[in-house]
Structure I
Amino acid sequence: MTVSITAFDVFCGAGGVTYGLSKAGIKVKVGVDKDEDCRLTFTQNNPGVKFLASDISKLSSGTLIGNAPAISEDDFLLLAACAPCQPFSSQNRYRADSNERTILRHVERLIREMRPDFLFIENVPGLQKVPGQSAFRRLIGTLAFLRYRTRFSVVDAARYGVPQHRMRLVLTATLYGDAPWPAWLHGVEPGLLPFLTVHDAIAKYPPIRAGEEHYTVPNHVAAKLAENNLRRIAATPGDGGSRREWPANLVLDCHKKHEGHSDVYGRLRWNSLAPTLTTKCTSLSNGRYGHPEQDRAISAREAAALQSFEDSYIFYGGIQQITRQIGNAVPPRLAEQFGVEFVAHAKNIRGVKKTAPWRSLLTKARLAKNKNLKRNQNLTTRRD
């Protein structure tokens, strides 16, 4: 008996989750995001997956089901809901409650309406640190009421083959059995593979200068630097150097009496993991995003590689748009490893009686489609 999982990817962005789940053997049917800038990147790299430009507050379960009529009732349905992380970052932790409530309330609504067989949710750790009776705690309570078995924990994407320290809160849930969860693949512990490093990810790319785009490597483009910042990066020692090594005449006024944010203007270290990439990770002044050797910030292609995107995954737009797509993405390798566990889980529970409401919605969508087809046929016949 063949086991198949169909998925909807809400907050799909540039497609990191869709791509990773697809590599695990999961059939993603629809990706949803309100950011139209992501459409071309998503559709070009994930052929056959429909992109809906929609805000989650305007998204209905019927719309999702109606845009994927080829789903089989025998499939398991997975809902992935990995919202952009900025509202829940550590800087915004205590100012984000309204954003959190708005976003998670609508995720909860979709879950109630469809009752998908499986759930995959990823966000920053700050999501669970909003004080009081937060929307995340309410979501956990709702899942328990709906008889989901859940598991959630803060994980480092580096454990799953991403060459970057990226701490994320991940939640998995299932209506059948225990929630799936992948074992670590990488680490310093016995039996694990070594962590992948910056060198592993980006050493292969040809040199370019600040402001230059390579003519054969897609997305290998580096942001321009003003003359004073070119002098600063040149004065920063290679392989992990920082602004602390600059001569006095290059130190910014805002840094002379400020010891924090020491990674700003720093270089990556070849044999270490990259720090967490943000939506401004190709900007020298926004973190330790300087190239280990070359006098520039990392390119968009290098940032994508540090997020575990393959070189065949092409991003569309200007460098700022592309960087935002990359920084907001769930690393495909992380999504793939969780997808592998969902597939294994589905095989273990094959033959289970599936009664989730989404199957009734699918029947209604098909009946409505057939009704529309008959009406159109009748109109055509009358015209003839």
Structure II
Amino acid sequence: MSAGAGTPLILDGITQRYGSALAVDTVTLDIRGGELVALLGPSGCGKTTLLRAVAGFLKPTEGRVIIGGQAVDHLPPNRRTVGIVFQNYALFPHMSVADNVAYGLAARGVGRAEQKARVAEMLALVRLEHLAGRFPREMSGGQQQRVALARALAVRPSILLLDEPFAALDKNLRLDMQIEIKRIQRSAGTTTLIVTHDQEEALSMADRVAVLNAGRLEQFAPPTDVYDRPETLFVNTFVGTANVLHGRLATEPGGARVVALESGGLLPAATTLPDGTRVAACLRPEHVAFAEDGPGAEGGIGGGLDGVVEIGLPLGATLVHEIRLDGGARLKTAEARAAGARPRPPGTRVRLRPTAPERVSVFPDPRH
């Protein structure tokens, strides 16, 4: 198994209905060979339905699943060359680690000598060769997860599917396993689809992220693009944290596009939407800066947004503040904390500005 040897996977207009309920709405994804793609979204958004369609556990109402250039919708799960790691790992408790890894090979009629060699190769890949004789009950959650991964990879699948694989692990172990699985996936070169509702997991592991909402694909892009250049209001608010301020678009006498906020003040607006459009302006906490020239009455892009500190929290290397703007809206800020720095006291008058005009994302206001 060598990196870059993965098989391309295409989900071509997948739609899934359950009676009158629409679980997946015409989703198309073109996944490159060897790529790790995360399906990210809240519960009920359709990500597990898409995974089941690829695995062959359900036949889509419409659309095709194409693996390596061949449509596989007519094939049962055992003929799709797909490996799956379930959320609960699904290891056989009465079998040793080696026997668990060999199970899929034996079921396919692979000879004992080849089974032994493949099991040794897979256990070395997941760094568990020294535990081949143990049983699942004698292993930690992270070790069981790696056994499940070795079992899935042993049959040399074209596509590897990971269904919420870290949900049962504590936070510290989860991060270790994310790094480990990324290493293993890169080494094996297997095209991988991971289902998760954890945005940090998706952003840290995936080559590209497919953000789903109510069965629809909202954005499919590299993690940095999803975070820095969200294409919809849902993506902006679901991935990461965002302050949302409402207002109307306008053009200043000098030609600058702005959002005139309902709560007072102006924000820059890089958008082609027409003047007068009611919009939601999103600004991530780390993209809000404290102006150093003190509060003033003029507001706007130059003067900033004036307000009062309501609370400040020192969160390790970060200082977080919640500000009540003079118009009543609340806005969170996040900034790197220098050694010994403390939050600004409640009641402190401050002025805020975007760190750059392009950091303000503008979308049509769904309330109107």
Structure III
Amino acid sequence: MKDGTSFATMFFERGFRPFFLAAGIYSFLAMAVWLALIQGWVGLEPDMPPAYWHAHEMLFGYTGAAVAGFFLTAVPTWAGAPPVAGARLAALFFLWLAARISPWLTPAVPAVLVAGLDVAFFPALAWLILPALKLGKSRRSFIFPPILVAMALGNLLFHLESLGIADGIAGHGLTLMVDCMALLIGVIGGRVTSSFTANVLKAQGAEAQVRSFPPLDRLALASLLALLIVDLVLDSSHVAGVVALAAALLNGLRLSFWQGIKTLRKPILLVLHLGYGWLVVGLALKGLALLSDVISPADAVHGITVGAIGTMTIAIMTRASLGHTGRPLRAGLTMSAAYVMVSLAALARVGIPFLGLDAFDTALWLSSGLWIAAFGLFSILFFPILTSSRVVAGPA
């Protein structure tokens, strides 16, 4: 580096650098491998349904990396605490990486070790951010370690079935992870979307301002927590369907007060509203799937996974990477196109199956191709940003 700092020191100075870069690259690589799996070009050992591998790696692999990058960067910043950096950050990163690589090394690497590496990731992340949470003393932020523990539980359920210890629980683990992410989007996505929009509108002197109603906010978040609990206790039940529809209504009402229409000329801000909007759509689709045969649960869940999780994570990774490296918070034409591609991928995956069963392959390939293109663009654009020093002096 120009200032004499080694690359490793710079790269592991904040969690967003290794984890956002890994998330972007792994996202399109894992999707490409998934396509190869369903075509029979590659195989898994031990034998696992390709759909399970795909769901697990997109949730616990890609999403896990995005979550880690955010928490390791945001929590110390909120608390005014020293960042998790250096050897501790590198150790967590290589734990994540080992969990991604080790399944392909079985039977040389025992399956139980593969599972152990993977399940250990979220508890280790929670342990690393706990000191900053204590220092910050924000009661609202103490919800994060329990959510990370719940994510680890979901991962454990998945691996217990993959190891042959229990039957029929892997799906419960995947659902728990999706519900945890829906709750995180409600908590964090709601916080950043409303606050960033309010700041921009205030700076522009706009007459319409973001409005927040604490009772509505609490009800909206409580509905997401209730859905998590109901899904865990009464999986795929009509009760869960009713709760999902209620959550869609409450979170949609919450979103309507954030003046998203005023952000049309600012893609890096608009995409946050779009991500939260996909959460509302995904919840509504889930409710319909559980209460009717309008859409299948397998198709409906992609409204949350591809739409909400995909859009919100790429939005947060973009904004945090630019902000913490001293660059303007602006999305150019190429990155804006990537945002659009993620939403088109979600539309293709949940929309095309409505045209008939014969259209499923079209939906799958179109959605996957758009996802690969979107995160490929993110990786290309942000590789030099995430692997180089800040462009301005001062704290991140």
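A few comments on the model shown:
- When mean projected area of the Cα convex hull in nm², for residues 112-303 alone is worked out for each of I, II, III, structure II gives the greatest result.
- Origin of the value 1.7, where distance in nm of label points 7 Å out along Cα→Cβ at positions 280 and 352 was derived from one of I, II, III: II
- Look at distance in nm of label points 7 Å out along Cα→Cβ at positions 24 and 120 for each of I, II, III: the largest one is in II.
- Label whose coordinates, when helix-only ellipticity at 222 nm (-39500 (n - 2.57) for each DSSP H run of 4 or more, over all residues; to 500) is calculated, return -10000 (choices I, II, III): I
- Entry that produces 41, 23, 20 once semi-axes √(5λ) of the Cα gyration tensor in Å is calculated, selected from I, II, III: I
All of the numbers you see were taken from the coordinates with simple rules; none came from a lab. Keep in mind it's a predicted model, so treat the numbers as computed, not measured. Cβ atoms are built from the backbone, for glycine too; each structure is taken alone.
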